[in-house]
Structure 1
């Protein structure tokens, strides 16, 4: 049994497991967005969106709410639902403890450079600590959540 004062060597979560978590999270977000769109606009959403009449909705529900949800999940649970299902959590790369809220916000916006040709996400497959560019920029790593064992 490991001593609580000395952290054990972390098990970094690799590319395929993180990709699966991403797909799970994307399915959840898509389901919520479609449900909200149908509740507000009914089946007219696509037509109204094509006419440019849903801009405020699109910015808030497809942009702000997912960002806020991700950051809040990271802050309070250490992971999004997809990562939680796969027993993974985001921690500070230096301390292996919960990252500051500022780091989590930075991590979210660091997805932008990671999206360049998806190279920042593919980097996870080759990095020794399985960090994507967004992890490196924010100073975070994704590790196996020992509390879920």
Structure 2
């Protein structure tokens, strides 16, 4: 028996399959995990570890491996799993690509960019955008970026 939980709604609802055949569902509200099998049996659990312990195996393997992917470059958050990460010393920018073969560079972190209509906030903009327009950043948190945005808008 090899149970796997496939997320339909992230962190909310999963289909449980045994070797590709549906055997039940798991839903999560604010307080409990609810496992319902295809026979109509329903069980409640306080957390995913208690649920897995009761089922006798790890069903959230895929969910845990998604969380284990590091989504940061040189301490700055990224919008996707980074590839080819580098730190540009001249521009002082953490850079990455979104796939192994991509040639488009993105800047990790939060930025504010001045376009013709004014300052806008941006998360992981393309390097070409940062080169073309006046920018401030990178910031490690959205809060830092918002504080700088309010400062430049005064």
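Looking across 1, 2, the calculation of FRET efficiency 1/(1 + (r/R0)^6) of positions 27 and 75 (r between Cβ atoms, R0 = 41 Å, to 0.05) that yields 0.70 traces back to 2. Taking mean projected area of the Cα convex hull in nm² as the criterion, the highest value among 1, 2 goes to 2. To which of 1, 2 does the computed value -15000 (helix-only ellipticity at 222 nm (-39500 (n - 2.57) for each DSSP H run of 4 or more, over all residues; to 500)) belong? Considering all the candidates, the number was obtained from 1. Set 1, 2, criterion relative contact order in percent (Cα under 8 Å, 6 or more apart): the highest-scoring structure is 1.
Rule-based calculations on the coordinates, nothing more; no lab input. Being a predicted model, the structure only gives us computed values, none of them experimental. Cβ atoms are built from the backbone, for glycine too; each structure is taken alone.
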